[in-house]
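Have a look at these structures, which come just after this line.
FYI, it's all coordinate maths here, none of it is from the lab. Small disclaimer: the values here were computed from a predicted structure and weren't measured. Cβ atoms are built from the backbone, for glycine too; each structure is taken alone.
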Structure P
Amino acid sequence: MKMVGDLQSGHSERTRWLLFAGLAAAMVGARLCHVGVLWVDESYGMAAARALLDGKVLYHDLWFDKPPLYAWFYLLEGAMPGAPLRLLGAGFALLCCWLSYGTARALFGEWEARAAALLMAFFLVFGIPSAVVSVAPDLLAVPFALGMAWLAARDRPVLAGLVAGAALLANAKALFLLPVAVVWLWPQWPKVLAGYAAGAGIGPLVLLAQGSLQDYWQQVWAWGAVYSRETPLEHPYAEGVHRTANWIGFHAALMAPAVVYFLRRLDRKAPLLAVWFLLALASVAGGWRFYPRYYFALLPVAVVLAAHGLKLIPFRVRVALLAVTLATPAIRFGKPQAQMAWEHASGSAATHRDLALWADARDAATRIRQEAQPGDTLLVWGYRPELNVLAGLPMGTRFLDSQPLTGVIADRHLESSHVSYPGLAAANRRELAREAPTWIADGLGPFNPQLAILRYPELQEWLQRYERVGQTKGFVLYRRKGADPPQTNLPGQSNSI
């Protein structure tokens, strides 16, 4: 009997290694489809990471309205676009698959563990490209949610609380993980709270040591509170129902088995998983925006629920269900990624509509790099962090984008001029007028002239130091007068402002 058990254990171990070797290959291949592009949601974290590599202190020397792990993550590959960035993303996706495996195994068993890893891999490939590829705050919180659930399932209250608290390093909306951990480990809730306090304190302690804790509070939490209460949606409730229904439709391979689980197997774990799902859904509604990336909060629990639900479905029905429900996202989201890979390999222009602004930023970066001199610095006006990365110039001010300078939130500033934080923005513009970046790239004015950098009275005298030297479809480029003039003029060069 011992020999049989050893053989089964060895077979299971080999199967596990083969599973993750296959997943690793799939994740690398899928991410390399994006090796020739740079998405805006990853660019912002990369731009901040580059500033850190230049010796800046996060929040103190640069305005950054996201939690610190978003910037720290991209330090792992030097904040450089290209293959290293895509390999780092593949490793992150594989981590999510491994944690899905461990969580499902702790809750149910080996079959469910493999199913959860495969489902997580599928939906980290076949989703909206800009969301599934960019390791941004909402996606960064996924490993923490899975780690918390895995530790809670193994009855580790202190560690589960610690991971839940540390999730605030990735995403402020990860606050919902605390009540999940408390409910799951209710008799031991004091230990959960102790672990949570330790995990939540990691970031503030680091920032306190750097002297940037007050700036962190203002930029991430105070600014974030303003962001959350001002939705750009005219009818947020109706839009939330509509977008949630769309998410459920594209994730029917998860939601249908999850429903089967709740209908057929109401064991003691079902209420705990239901609490996790409902609180994750509530976090999606936070801010009343319902952007696709917000739904990453639902993905970990949906994957775990589906893994067990699938096992309860007869084999032939299960195969048919997966064939139908996985085909739609595979076709809808697989085609553009394959097209991107082909375009990069063949040297063709990018045709995906979501890459129009990136292509424009690449053109502007090319113009700046051709004329930039050693020591030049850059200010990007607008929310165009791709240019910060592609131009390769250090920041000329502490502002990565113009949100804190205009007071207009980036999710509306291309169409709206509604100011959410007028006092802070005015103070920041006065600070800007004391700085002297070599280059200014206005990536907002061509889309919304009301927010062009030329429109602010307190910047008029300051802008007299600059001359317009070029323009792309989405950028107007300015260079400081007397700053080592280039050998040749850029197309579209004209007189000073």
Structure Q
Amino acid sequence: MALSRKKKLIIAVSAVVVLALVVIISVLATRKDEPEVTTVKVDVRPELRSTVTASGEVRPVRYIKLTSEVPGRIQEIYVNAGDQVKKGQQLVRVDPTQLQSSQEAQFAQTQASLSDVQSARNAVSQSQQALNVSEVAVAQARQQVLSSQTSVSRAQIDLNTAQRELKRVTDLIESGVSSRFDYDAARDRFEQAKVALDTAKANLEVERRAVEEAIARRDQQREAVKSAQTGVKTSEQRANQQQALLRGQTSQREKATQYSPLNGVVADIPTRVGEYAVSQLSTTPLMTIADMSTINVEVNVDETEIASVEVGQQAKIKVDALGEKELNAEVTQKNPLAVAKSDTQGGLSNRVNVQEAKEFKVTLELKDVTDDIREKLRPGMNSTATITTKTHNNVLAVPLQAIVEKASPTPTPGGSVATSAPTPVGEKPKEVKGLYILDKNNKVKFVEVTTGITGESDIEIVSGLQPGTEVVTGPSRVLKTLKEGSSVKRQTKKPEAGASPS
């Protein structure tokens, strides 16, 4: 039975409607399966920096702990903790009464020793004068000996003459030429000459004994001079000793007031006015001064990043107390010994065989610090260092979240690329690093890339990508499920503030 025209029309319209519904449902289903992604166009950046961030605290270049050098009760403390101090500024004063009494007593002893020195010098002068007199006496006595020897010689000549004359008169008397009177006269002259010679010899002997006595007195006086000179040296040594003790007592009295040895900041004052300070073996700590002429920041760098940190690298420092202000710094020291994160004491025994993360201490020196900033910085302030380890110019860079690691694809015999290659038993699949790019048809394609340095939020692309390419950056939950040739659509709704892109 043939269908009527009306029924044929109804059947045709119904078929068209069904076909339309099928197309609409297919399109809707297809659109529902297209994930939304965020993208970014890659362009050449003028600079990309690889950095290492670590936290730590402000440290002065050195601490000086002042201790009491003299005993006494603390009378005055002129500064407070946190004050800026200048070199030579008064800090602490200990009661100087006892020290002053000791100094005055020592001064009196020193004056007495100096008087002894002067007395000894006067004794030397007097002994020297007496020695000079004895030297003159010796010379005079020797002159008298010479004169007596002359007298003896003259008396000997006179005796010889008188003896010859007596002999001649005697001969004349025997010849009957001369008289008895002449003989007696000659005899008398001979006897007188003999007496005169004996007298001259006696005088010579007296003068010789006088010389010996004068020499003895001179030698005795020389010994007296030497003894007086020794007394002077002894007195001078005693005086020097007393003067040294006086200088020591004066120094001790001056140390009753402690002065700042440098420009810095008072870090700690453990003592109080009225406490008794002791010295020597168990000295009393008075205060600690931090030398802020050079300010360091010590940070702990994780063991995974320490290899890229080197001495001389530049850094930016943020101190919590200064807000967002950045200070310039330079790495000056990298400690080669690791410290466990739980090691608060820094003992070597805690660094051995500890199965936990390690850190390395790195010291940075602040540069170009202005006076107003220097006055605000205090030892122990929390700080964060961002160390620039590498810098590359004119680079391609993509956000870190765009990088995807997946198993290496293997070409099929037909020329297409398989999503994954079979992995031999016992071998770990080879991972490749790449990213998804978006073509004009909103389809994604995985491209393998070679990466370079890593910045704070971006990573350098060394090869495998051209400038101007649109790269899929997220969300990460979508990136994990994307497949080669998948259709996607760009995300139009901005994520809420604080929400994670994944």
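Remarks
- A value of 85, 53, 45 for Cα extents along the principal axes in Å, calculated from one of P, Q, originates in structure P.
- Given -18500 for helix-only ellipticity at 222 nm (-39500 (n - 2.57) for each DSSP H run of 4 or more, over all residues; to 500), calculated: source structure among P, Q: P
- Value 0.05, calculated as FRET efficiency 1/(1 + (r/R0)^6) of positions 114 and 202 (r between Cβ atoms, R0 = 35 Å, to 0.05), assigned to which of P, Q: Q
- Here the criterion is relative contact order in percent (Cα under 8 Å, 6 or more apart), and among P, Q the highest value is seen for Q.
- Structure responsible for 6.8, with distance in nm of label points 7 Å out along Cα→Cβ at positions 314 and 370 calculated and labels P, Q on offer: P
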